[in-house]
Structure 1
Amino acid sequence: MTSELQDLYQELILDHYKRPHNQRHLDDADHQAEGYNPLCGDRVSVYLKLDGNRIKEVAFQGAGCAISTASASMMTDALKGKTVEEVRELFDKFHALVTGRLENPEAGPDLGKLEVFAGVSQYPVRVKCATLAWHTLEAALEQRGGVVSTE
């Protein structure tokens, strides 16, 4: 990756950290979950409103590092209007990307702007920051209850 592209990716992550999208409580959420990363103290709540099997609205609240907050912000942007199955496929591909296990980038759903997190795979401790909101989303969809922990 060129240094110009890395700079652009860093700018996008910082922009979503400083001005996160969909960061609010969703009063009429029909699914929600809490997540916590004890390693760095990131906390996130994910709220979903479904219309049948489709994400009608998604929001989050929380406090965390730039990677955690940007990931939650960009996740919410990417999920609106998707079916639960599409969301799970997107999570699987995102997880493979940030853990450095993405074998075929062309297969499966398009990650779009989420590709900015590709560099996280070089920093294993940061993978938990990038995936906290996603694991919390998964718990919300499954209505698991309790707090999702990255440990």
Structure 2
Amino acid sequence: MAEIGFYHLTRTPLDQALPRLLARSLEAGERAVVRCPSTERVAALDTALWACAEPDWLPHGTVADGDASLQPIWLTTADEAPNGGRFLFLVEGAEAADLSGFARVFDLFDGRDETALAAARRRWQAARAGGHRLSYWQQTARGWEKKQG
């Protein structure tokens, strides 16, 4: 079973929170897959990761770039991990049919959006029913704080 962390964004938008979490993944020696709900979101995150200030560089790619096996971070809409990523980031309600190939899953959702909150609660319940190890993290003034799990 996968270890799934639910990350409740309350202080910064996804474009600012995701780069720091991805940087920690790379520092841990892991590759990551970021699953998005649309190709438009893949393109927006691709741009945001190139432009982020902290960290100042995150090596990543998309299907438009090719060479998935060379990319430490892969942005996609597909249920895939062509870069061998063992950390999966699900953003804006994106889901995964099979979590068996991942050591950790990060489900990031916007805490200011009631629809996103309700969907995250449903995903939590489904993951718990599936026997996964769950944790809940919330943004605070001091950073991410583990609230449950």
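Largest in percent of Cα pairs over 21 Å apart, for residues 68-139 alone among the labelled structures 1, 2 is structure 2. Across the set 1, 2, relative contact order in percent (Cα under 8 Å, 6 or more apart) reaches its highest value in structure 2.
Can you spot which of 1, 2 the value -9500 was calculated from, given it is helix-only ellipticity at 222 nm (-39500 (n - 2.57) for each DSSP H run of 4 or more, over all residues; to 500)? Structure of origin is 2.
Computing distance in nm of label points 7 Å out along Cα→Cβ at positions 100 and 116 gives 2.3 for which of 1, 2? Derived from the structure labelled 1. When distance in nm of label points 7 Å out along Cα→Cβ at positions 44 and 60 is worked out for each of 1, 2, structure 2 gives the greatest result.
Read-outs throughout are calculated quantities, based only on the coordinates presented, and are distinct from any laboratory measurement. Worth saying up front: this structure is predicted, and the values here are computed from it rather than measured. Cβ atoms are built from the backbone, for glycine too; each structure is taken alone.
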